[in-house]
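Down below are the structures I want you to see.
Taken together, the values in this text are just the output of simple stated rules run on the coordinates, not laboratory data. Since this is a predicted model, take the numbers as computed values, not measurements. Cβ atoms are built from the backbone, for glycine too; each structure is taken alone.
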Structure 1
């Protein structure tokens, strides 16, 4: 499945697909890395409405709350920051504030604060 296909399905299926993706990423870290990079390469093209960005913010937030490898967290942090500040979704900004309050890796914190 291409990044574009994943993005379309994320927007249509929202939380159901996010949960499935998170489980898949935990099972196979290498494929999880490829999966999030694939989504990252296409998600901006599918943000037609403000609400479309929320699923990507939720996916990113769940990744950053979990125990995923740094390369996955790095991509997730970039996506969450983009949705929060470039798309201007306050819901995503709240998620960033929550992550910063509970603590994240310093390099991830740097990405979120840009």
Structure 2
């Protein structure tokens, strides 16, 4: 598995997992792909979503303070669809939310990669 061509690989970085995801960006969901590597998480929006203002995100695993599952907020059915979300609490308190299939497996993989990256 490789990262997309527009995302340079950091020396020593190993891609580990990827999957379709919807990133909650404000009051909307941005469709794209979430990549997990040995050093970071990278979200790349689909081209149409990018053209509509979808933003790419790169998060160093050392900046992730907590990884978990949160329920769909009340009244947000139309934001990323029904179901639980991946919540990433980052240094400084910012929280990123993603809706993706196989959520439990991704949480486990992120926790393991974070532990390996931060010791």
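One of 1, 2 was used to calculate percent of Cα pairs over 16 Å apart, for residues 4-67 alone, giving 46; which?
Traced to structure 2.
Work out which structure the value 2.8 belongs to, where distance in nm of label points 7 Å out along Cα→Cβ at positions 28 and 44 was derived from one of 1, 2.
On the way: 1: 2.8; 2: 2.2.
It traces back to 1.
If helix-only ellipticity at 222 nm (-39500 (n - 2.57) for each DSSP H run of 4 or more, over all residues; to 500) is calculated from each of 1, 2, which structure is the one that comes out at -22000? Intermediate results must be reported in sequence, preceding the final value.
On the way: 1: -22000; 2: -5500.
Source structure for this number: 1.
Taking FRET efficiency 1/(1 + (r/R0)^6) of positions 12 and 92 (r between Cβ atoms, R0 = 25 Å, to 0.05) from the coordinates of each of 1, 2, which one would give 0.80?
Corresponding structure: 1.
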